[in-house]
Structure 1
Amino acid sequence: MGQPWFEIRHLADTDGLVALSANFALYGDMSDRMMSLAAGLGPTQEIYSIDESFIGLHGVRDVTRRAWAVRERIERWVGIPCGIGIASTKTLAKLANNVAKSAERKPGSYPAKLARVCNFAELSPQEMQLVLECTPVTDIWGVGKRIGAALVEGGIWNAQLLCRLDPSTVRRRWSVVLERTVLELQGQSCIELDDAPAPKQMIACTRSFGRPVTDLPPLIEAVSAFATRAAEKLRKQDGRANLIQVFAHTSPHREGPRFSRSIMVPLVRPTADTRLLVDAAAAGMRAIYLPGFNLIKAGVILMDLVGPDVHQDELAFEDPPAHDLGPLMSALDGINARYGKGTVHVASTGQTRANQDWSMRQERRTPRYTTEWSELPTARA
């Protein structure tokens, strides 16, 4: 995981390695489809990651049968097989999900009847104990690598041994986080379902370039595009940024002179206006740029985020400051949502993305079957 492609490229010729470029549009669309179907399992949903969510099951009857129906629907309509774990706490539900997948993919690791859909509520105490004994302590959600190694060294190598520990002792010896994990394994819910996640405290948009960049103009285009995307995300949570960080660096895997610089650019007032954020990002890149380096990555991070109720004005001796979130930004987001990202954009992002030096090459990208008409598969009779 994370190994540079150039180090394993030869395996494509000698061992049949299949390499594919990132296809973010397809990933995102397939995730949205899967999550919308998974939401049919219960009344509340917390989307935890691109391929995982927690579903609240309060008031749901015959939950195991319903889970099988939802899983079948996801596989039939989206084409993605998934595992469903059902339990009284989020930590146990994560474990049940791991059991559901492992029982199918690794025969013998858990009882075969727990494959695909695993409902801990239907297990006897003896069966539940067996599942916990078969689970390495490092596979438990909330047990990090460092604490996991310490637990194993102390003779606590499986989930059953961890479940038996006294929570107050765990808190004194390790941490309140591990205490919460133990309580959850014992069936006491400590982590609430977050069906309305809190606004993000920072928003980042970073990319590795398709090829090394040495000149300033393409770097300005890149950070302008990144700031544009970050501004869209910021407006979705109805936030404003007080500060923007801009950075760029060379590759740690390539020979040559090293470059790694960043700068914090304060904004006059909290804003989510694409124009103001792009101006700040471009100014930051101009400030840190030095010629003679093969830069391979850059990015922008919006920081010190606040809500719409926070206002910061200044004395104005000339024209009063414009309000940045008027009809223009709403129109911009509406057009791009309807006709595709980048349909309307600031000029500093460049005329076209197709041949920009900083764009990802994506030479091995699969077609964007679900979001691009021109890439739909063609069927012939």
Structure 2
Amino acid sequence: MRFMSTPAPDRQRHSLAPLASATVAALTFAVLLVLVRLRWPPLESADHGAAVGVNGLIAGDAPFVTAVKAVTWLGSSGVLWTVAGALAIILAIRKRWRLAIYLLLTSAGALVLDPILKSLVGRLRPVVAHPIAHGNGNSFPSGHALGSIVCYGAVLLVFLPAARGRWRTAFITVTVSLVALIGMSRVLLGVHYLSDVVGAWAVGIAWLGVTAVAFELTRHAAGLPVTDPVTQGLEPEARADLRPAQPEPTAASASIGYRVRIAAGILVAWVLIVGVVVGAGELVTKDGNGNVLGDRTIPHWFAAHRTSGWDRWSLIVTTLGATQAILIVSLATCVVFLAVTRRWRPVVCLATVMLGELAAFLIAAAVVKRPRPDVTAKCSRFTDPVSSGRRSP
């Protein structure tokens, strides 16, 4: 019986890995916190030198700045909450409630830690010669770096059991690279010091370690085996439910050549649709002074009969039909379809339709360049300064 019980210490030793990582990360953050709070000259000099040097290197490179801003956007709170919320919905639909709650609570922890730590330290943002971006609030630690390492790190721990072999290596590599790029983008944009990012990573790892240990303790209390979250994920037995979709059935009609022909047919149809829309737009705007379909008369009639009640209802309806609202609903629909059906085809179909519609809209609007109706707006909510060329009051 003693021989059979020997694996238990191994499991206990493995389960200490997250706690050990959290302890080391917490100590690192504590040291940085003290040095930043005391304004230790070597650290201050290195931080200011790096901020000024990086700003001088990229300030005049517009394409590089655009790429860096795109990377830093992936660490914004809106994107992080969208990722965490969508994946939590999938987990909840597949009845993995513990993992869904873990993902939401762990991600929410970063939102709580960031403002508290910033207010305690009170470090000002870097001042550079050529500002590229603007950051609100204090500087230490970086909110983007903290949020990204916590959110994407939690996603990695939750879905790691679903990846095997090369896919697991790719999953880990992409996650680590994304977190690193988001953190460095804050330094490149001149809105954080390097120590702000390193401190955020340290406290983020500490928080992930604490939550992973707490999760394993709940498993132990429930009589489930204790695992090593770093190498096996939080719930290895949930692998089947964590896989995004089941393999599609292989058929002769699903060959690569067949798929290429289908994609080519869709592309040709999309080009024809865009051509028809652009052609109709050119005819309408250039024939009959742009009033062929009453396009000038009707907006003026509606403007002359405005009421506050109808204005409110119009605002609600137009908000529901806005591009952002449609994209949000489409994303939610894709998440639900993927969670329920475990098939990629409905998701790919909806994503193709939405991307095709958005691309057609943007291209047609750019080619036709038709101005907005020239009616006087009673409320700036109905004025689009970008499209109409007029500034909102």
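FYI, it's all coordinate maths here, none of it is from the lab. Remember, predicted model here, so these are calculated numbers, not experimental data. Cβ atoms are built from the backbone, for glycine too; each structure is taken alone.
Have a look at 1, 2 and say which one yields 49, 35, 21 for Cα extents along the principal axes in Å, for residues 225-336 alone, as calculated.
Going label by label, the one that fits is 1.
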## Note on the structure
helix-only ellipticity at 222 nm (-39500 (n - 2.57) for each DSSP H run of 4 or more, over all residues; to 500), calculated, reads -11500; among 1, 2 the input was structure 1
#### Entry: Label whose coordinates, when P(r) over Cα pairs in 20 Å bins from 0, in percent is calculated, return 21, 46, 31, 2 (choices 1, 2)
1
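Out of 1, 2, which has the highest value for mean count of other Cβ atoms within 10 Å over residues 257-264?
Structure 1 gives the largest value of mean count of other Cβ atoms within 10 Å over residues 257-264 among 1, 2.
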### Task
Assuming 21 is relative contact order in percent (Cα under 8 Å, 6 or more apart) as calculated from a single structure, say which of 1, 2 it is.
2
## Note on the structure
Structures 1, 2 compared on FRET efficiency 1/(1 + (r/R0)^6) of positions 25 and 217 (r between Cβ atoms, R0 = 25 Å, to 0.05): the greatest is 2
